[in-house]
Structure 1
Amino acid sequence: MQPSVEAFFHEATNSLTYLVFDAGSRRAAILDPVLDFDIRAARTGTGFIDKVIARVRDLGLTLDWILETHVHADHLSAAQRVKAELGGTLAIGRHVATVQGTFRPLFGAADVTPDGSQFDRLVDEGDTLALGDLTIRVLATPGHTPACVTYVVGDAAFVGDTFFMPDYGTARCDFPGGDAATLWQSLQKILALPDATRLFVCHDYKAPGRDAFAWETTVAAQRRNIHLAANPDQASYVAFRRGRDEKLSVPALILPAIQVNMRAGRLPPPEGDGQSYLKLPLNRI
């Protein structure tokens, strides 16, 4: 079955938020909702996600699910804004607890119990979620982070940061808990889906020579992904990935993003003056 998919591109972070729905029942899911964040002014905003929320209302949809593919390091999650406006059950991969356990001490986040309880539902390999007459199937696809999952809905798969567009490559694996060999196995799991499966990526940065942003591809096209074509076996891919990751810069928003996203899109709890603060641990990453 073919779900309806609408993509919303957040150009400031090169991120995608997706609206997925069953046209018959009008039941919907929002994947990877993005919160605006001006790091220079330390100010959040909802202009982007409010457009997605308005679209849900315009289409007369009922939101059942807010789905995170992983704990993002490049944008802040707007999950709580979506939940407040539209309801829905917030889900993420079960191994978010591992990510929380890693980053809790870095930020002195005593309020974060590292068990995933900040989310409504923890999902893992083989879990299924109802979306009207459609079924959302969960694939565990770690490697970029331990908590990464892919959501398969009919002929569409939302692959998070595992794959980029075929001309751009695949995800980095140098974050805590990341592993290139594990990512290789996850990529093969996605490539085992039917060739015509539509794949929707979480980011696009326009590969050299391409004029427009893009975010939809297929399993068949990803078999020719530039990173896999040049490194067709696990050993060569792992060596390539490790060498490439050593040269990559830290994502610009990793410190504010992780603090918010490991709390399921909530800001850190207010301090004595009633103000929330983000922390910048010095000389730690």
Structure 2
Amino acid sequence: MKKKKNTTFGRMQWVTSCISTTLVLLLLGLVVLFGLSARELSQSVRENLTVTLLLDDDVETNEADTLAMRLQARPYVRSTTVISREQALQEESERMGTDPTEFLGGENPYTSSIELNVMSDYACTDSLLWIAKELKAMWEVADVVYQRDLVDNLNRTLGKATIVLSVLALLLMIISVVLINNTVRLSVYARRFSIHTMRLVGASWGFIRWPFIKRSLGIGLASAVLADALLLVGVHWIMKQDETLANIITPTIILIMATTVLVAGLLLTFVCTWLSVGHFLRMKENEMYK
């Protein structure tokens, strides 16, 4: 009867530890997911900033296409889009609801232009200043237009968001380590007298540690698999609600998140168990009753 009771208690303790560790790994996985997604979102927003090159009146459409191809080879250019004079007139007519050429004697007032998206690393005020200066030096370019205030506000906002997320991630990481350590420590504490008994009969520290480490690795693996499953289901559900999130939560981010949770589950439980068992191995007999 006593053996059955101990077995039931051991299983309940295993389940409790597994649930606690799963919740902590879920928290860790969410931190990794939000952190990497925020970085991807920041990069996407920066790369969608548009720099418009207003071309000279004498520049024909084929010359604009040639210029766009030359610009595409620049290291700071992500993509280029050529807008011909006719296309610009059509778009403006649709926007205004009237044809501007009717008031100008049939003359098209618009020139060809190139909309240029820069790489995210160059989407800052200093870089855009020298990029604009370089582009203006080209004979085809009459003017370079971009929203400088928007760039400044965007970089300030993204900088503050990055700092907040980094601090939050650090705090949650510390909390995760502390919670897993406490969970493992309580599990080992419940068997401190067994550790003391094995030490008295001459068992080596490695021999005493191994059953605890084996058990903790099992808990870590089971918790990591369960946490990953819950996270993947959650990510799948969120992406079904808003398909645009698929451009932010990439397969690479999901893979990094799942791998981090798995490695953390095994590594943290191993390290915490190693340290906790070592603590009780060094403990004197009279200290075990405190």
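Taken together, the values in this text are just the output of simple stated rules run on the coordinates, not laboratory data. All values reported here derive from a predicted model rather than from experimental measurement. Cβ atoms are built from the backbone, for glycine too; each structure is taken alone.
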> Comparing percent of Cα pairs over 30 Å apart across structures 1, 2, which is largest?
Replying inline: 2
> Thinking only about FRET efficiency 1/(1 + (r/R0)^6) of positions 48 and 176 (r between Cβ atoms, R0 = 25 Å, to 0.05), which of 1, 2 has the largest value?
Replying inline: 1
>> Taking mean count of other Cβ atoms within 10 Å over residues 16-23 as the criterion, which structure among 1, 2 has the greatest value?
In response: 1
> Which of 1, 2 yields -7500 for helix-only ellipticity at 222 nm (-39500 (n - 2.57) for each DSSP H run of 4 or more, over all residues; to 500), as computed?
Replying inline: 1
>> Suppose volume of the Cα convex hull per residue in Å³, for residues 160-255 alone works out to 107; of 1, 2, which structure was it derived from?
In response: 1
> A value of 0.00 was derived for FRET efficiency 1/(1 + (r/R0)^6) of positions 128 and 192 (r between Cβ atoms, R0 = 25 Å, to 0.05); which structure in 1, 2 was it taken from?
Replying inline: 2
> For which of 1, 2 does relative contact order in percent (Cα under 8 Å, 6 or more apart), calculated from the coordinates, equal 17?
Replying inline: 1
> If we compute distance in nm of label points 7 Å out along Cα→Cβ at positions 152 and 184 for structures 1, 2, which one ends up with the highest value?
Replying inline: 2
